[in-house]
Structure I
Amino acid sequence: MENSKSAKFQIGQIVKHRIYPFRGVIFDVDPTFNNTEEWWLSIPEEIRPGKDQPFYHLFAENDETEYVAYVSEQNLVPDLSEEPLRHPDIPEIFDELEDGIYRTRNVHAH
C-alpha cells in the first residue's frame with residue numbers, strides 16, 4: 001500500500017474542481033488539512049474529503065467572481081484548457097503563463 005504524502009499538483013498549476021464549476025491557480029500547498037474544524041464540517045458529508053491528503057490554496061474563479069479557495073487533492077483535476085485566469089491577485093505572485101503553468105515571480109528582487 002502506497003502511503004505517499006507528495007503533492008500531485010504544483011504551485012502555478014491551473015486546476016479545476018471535480019464537482020463545482022470553478023478553476024484556479026495553486027499558490028500554496030499544505031501536506032495535510034490545515035484549516036478549522038468548523039470549515040471542514042461545513043462541507044457536505046457525502047463529499048467531505050479526508051484530512052490526510054494535500055490541500056491546495058487557489059486563486060479561484062467562476063463565471064461570477066474571483067476568490068481564494070482551499071481544496072483537497074481528491075477534489076481537483078488538471079485544467080488542460082491553457083486559458084489564463086483573470087483573478088486580480090495572480091500578478092502579485094506569478095509572472096506569465098507558460099505551457100499551462102504560471103511561473104512564480106522572483107519576489108525577493110526588491
Structure II
Amino acid sequence: MAKDIEFLGDSLEVIRDFPSDTKSSMGHALHVAQEGGKVHYAKPLKGIGGGASVIEICDDHDGNTYRVMYTVKIGSKIYVLHAFQKKSKRGIETPRTEIEIIKARLARAKALAGT
C-alpha cells in the first residue's frame with residue numbers, strides 16, 4: 001500500500017514552479033518512494049545529523065540544479081521537507097541556509113508524526 005505524502009512549508013508550491021521535465025522526474029521519484037522504493041538519482045543527504053534519514057532527489061535542467069528533500073522514516077507518511085533551485089556555483093554542497101530549513105521541517109515532521 002502506498003504511503004501518503006505530506007508537503008511541509010512551501011515545498012509543493014516550489015515544485016510546481018520547477019520546469020515540466022523536472023516536475024515529472026521529482027514526481028516519479030516520490031511515487032517510487034510511496035511504493036517503498038528509491039530511484040537511482042535519489043541519495044541520502046549528509047549534514048543533517050541526529051540519525052535522521054533524509055533523501056535528496058537532484059535533477060539538472062537547462063544548466064540549473066533542482067533539489068527535493070524527503071524522509072520516509074517518520075511515521076506512516078512521506079514528508080517532503082524542502083524543495084529549491086540551487087543557485088550557488090561553488091560546488092555541490094547544500095547551502096547552510098537550506099540545511100537549516102530542512103532541519104526545522106524535519107523537527108516539524110517528527111512532531112506531526114508524534115515521534
Structure III
Amino acid sequence: MSSPVYALNLFSVKNKAEYLAYAKRSAKEVPAHGGKVLALGKFADAVCGEIAPREVMIVVEWESREAFNHYCTDPALADLHPHRENGTEAYVWHLFNKLADLRPILKNKA
C-alpha cells in the first residue's frame with residue numbers, strides 16, 4: 001500500500017473566471033480521486049525565506065502518489081486542468097511524503 005502524500009500549492013490568481021471554473025469542479029473531483037483539502041490560506045506576511053510571495057496556499061492530502069498522478073492524468077479531467085493553468089500564475093506545486101515525525105530527516109548519516 002502506498003503512503004499518503006501532501007501537495008503544497010502556492011499561486012496567485014491571474015483570471016478569476018478561469019480559476020473559479022477550476023475551483024467549482026475540482027471541489028468534487030479532488031475527493032473523487034483520493035484527495036482531501038487540509039488547508040486554504042491567503043498570503044499574510046513573508047517572515048523569512050527568499051520565495052516570491054504567492055496570493056493563495058492550498059494543502060491537499062492525497063491517498064498516494066498514484067492517486068495524485070491519476071488526478072493529473074485522468075482523461076476525463078483533460079478539460080479541467082487548463083482552467084487552473086489559465087486562471088493562475090507563478091504556480092508552485094510540490095509533493096511531500098507523509099512523515100510520522102522528523103527522525104528520518106534528523107537521523108545521523110554515516
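Among the shown structures I, II, III, from which was the value 15.3 of Kirkwood radius over Cα pairs in Å calculated? Among I, II, III, the structure yielding 15.3 for Kirkwood radius over Cα pairs in Å is III. Out of I, II, III, choose the structure whose coordinates give Rg/Rh (Cα atoms, Kirkwood Rh), for residues 23-78 alone equal to 1.07 when calculated. Label of the originating structure: III.
Structures I, II, III were compared on distance in nm of label points 7 Å out along Cα→Cβ at positions 15 and 71, and the highest value belongs to III.
FYI, it's all coordinate maths here, none of it is from the lab. Bear in mind the structure is a predicted one, so any value in this text is a computation, not a measurement. Cβ atoms are built from the backbone, for glycine too; each structure is taken alone.
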